[in-house]
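What follows is a group of structures, each given as C-alpha cells.
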Structure P
Amino acid sequence: MRGRTQLPTSLRIGPYDWRIKHQGIEWRQSTEKHGETVYDALLLNVCTEENKYQVLDTGVHEVLHTLYDLYHLEKGDEEERVVACLASGLVQVLRDNPAFLKYINEVCK
C-alpha cells in the first residue's frame, strides 16, 4: 500500500497499548465482520482492504468498543454519562496517538 495512508498498527487507549491487526478481505468474508475487538488480547482486528472511509469508520467503531469497556459503561446508563465518557476517552486516544489523528486527517481530506 505504498503512498496510501494506513491505519496505525497500535494505539494507546487508556492505560493499555492495543495492537491493530490489518486483516484482508478473506478475513472479512470468513468472519462476516469489518472489525473485531478482542479484549483479553488487547487486539483490534480491522479489515483494511476496503474503501478508506469504511476502514476509518471501522477503526473508530472498534476504538469506541474499547472505551465502552474501559469506562465500564452498561446498557441503561444515562445518555449524558455515555457521551461524557466516550468524549473524554476519544480526546485521550487522539491526544496520545498523533499518528491516528494524522491518519484521520489524511482520510478526511
Structure Q
Amino acid sequence: MTGQLAVSLDFTGEMTQNLCDTAGAAASSCVIAEAGSYAVNTTVDLRPWLARGTEVVIGGETHIISEDPGREFTCESLPLQTPHVTGSSGVTVPIMVSSTLIGTAFA
C-alpha cells in the first residue's frame, strides 16, 4: 500500500471555545473539579473533542489531559497531568479549549 498523509500542526488559537456548549450540555458549564484532584468529573461526554495531551482551561486554571494510558479517561472523568488547585466548590464550571480545536483522531 502506498499513499501520502499531510498534517498541519503547531497552531493553537485562543482558549475561547466553551466545550460544554460544543458538546451539547444542558448548561454552559459541565465540569466539577475538586481542589487538589488529578481528575475532574463531567456531566457530558467530552471524549469526541478531547484527546490525551489536549490543553484545556477549567475554572480559570490551565491543564493538560493526562497522557498516561493507565489513568481513567471516560465519559464522566477526565484525567489531568497536574492537580486542579482551587477546585470548583461543588458547582459545574466551563471547560475552555482552543478556538481552532475541531475534534480528535485516534490511531
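Structure notes:
- Structure responsible for 14.3, 54, with Rg and Dmax of the Cα atoms in Å calculated and labels P, Q on offer: Q
- Computed 2.1 for distance in nm of label points 7 Å out along Cα→Cβ at positions 15 and 79 - originating structure among P, Q: Q
- Among P, Q, structure where relative contact order in percent (Cα under 8 Å, 6 or more apart) as derived comes to 29: P
- Source structure (of P, Q) for helix-only ellipticity at 222 nm (-39500 (n - 2.57) for each DSSP H run of 4 or more, over all residues; to 500), computed value -500: Q
Since every read-out is calculated from the coordinates, none of them should be taken as a lab result. All values derive from a computational prediction rather than experimental measurement. Cβ atoms are built from the backbone, for glycine too; each structure is taken alone.
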